[in-house]
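The data blocks that follow each hold one structure.
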Structure 1
Amino acid sequence: MTASAHALELLKLAAAAADSKAGEDLVAIDVSNPLPLADVFLIVTGRSERNVVAIAGEIEDKLTEAGHKPLRREGRAAGRWILVDFGDLVVHVFHEEERVYYSLERLWKDCPVIPIELPAHKVQE
């Protein structure tokens, strides 16, 4: 199995939203083969608790505006690891230390990585 077109569309929206709030080191993993309930994990790093909360909030806002409400969310109060589940897409926004500690990329290393295309940033003169 491979990630569905719907999951890839959600990924595109979520990655752009994360990027707009200074999300770093975005990695998308196709987990459709081992997991029956999700197609893609998007993993993002934030530099501070406020940044983690802002990234997760922007992702949730942009996907909700596009008609995709989250099924559940966890971790918002602490701002160290926020999970937002959109069904086909599960977003993990980590503080730097938690990302290194939990190392989801290592855990899912046998799954293919999905290239992420981010919108070009405008350079102000």
Structure 2
Amino acid sequence: MKHFLTITLVPVFIAGCATTEGYIKLVESWEGSSEVHLIRHWGTPEKIYESGESKFLEFISSRNVYFPGTSPFYTRRVYRNRIHTFPVGGTPARTVIYRCQTTFEIINETVVGYNFKGNDCRADPDKN
């Protein structure tokens, strides 16, 4: 059991550094930047929308994280003079999709606002 706790607590500690507040700080830092500078850093946007004098650049990041399952342990019980083995515990393997969709508003080739949504819009606040 000691090894299990060590393995599960380390990723939680590391993942705890990135926060939504850190991501807000990151995207806010782009306000006032040029559209060209934003695209050079973030890459080609997935979608571009225009409405009036505003242009909206949408960037999407997505990743799949596989969490392996754990094996059950087995217990034995005597029932009607026979030994029966039963599985106890264990978890199935699963894959979680982490995604972040960030949209920047551009007016006169300058970033003036942003919006984001998703379960992976996180950044380290000290590295922005």
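When distance in nm of label points 7 Å out along Cα→Cβ at positions 22 and 62 is computed for each of 1, 2, the one that comes out at 2.4 is 2. A value of -7000 for helix-only ellipticity at 222 nm (-39500 (n - 2.57) for each DSSP H run of 4 or more, over all residues; to 500), calculated from one of 1, 2, originates in structure 2.
Can you tell which of 1, 2 yields 17 when percent of Cα pairs over 25 Å apart is derived from it? This value belongs to structure 1. Each of structures 1, 2 was scored by relative contact order in percent (Cα under 8 Å, 6 or more apart); the highest score is held by 2.
Coordinate-derived values only; no laboratory data. In this text, all values refer to a predicted model and were calculated from it rather than measured experimentally. Cβ atoms are built from the backbone, for glycine too; each structure is taken alone.
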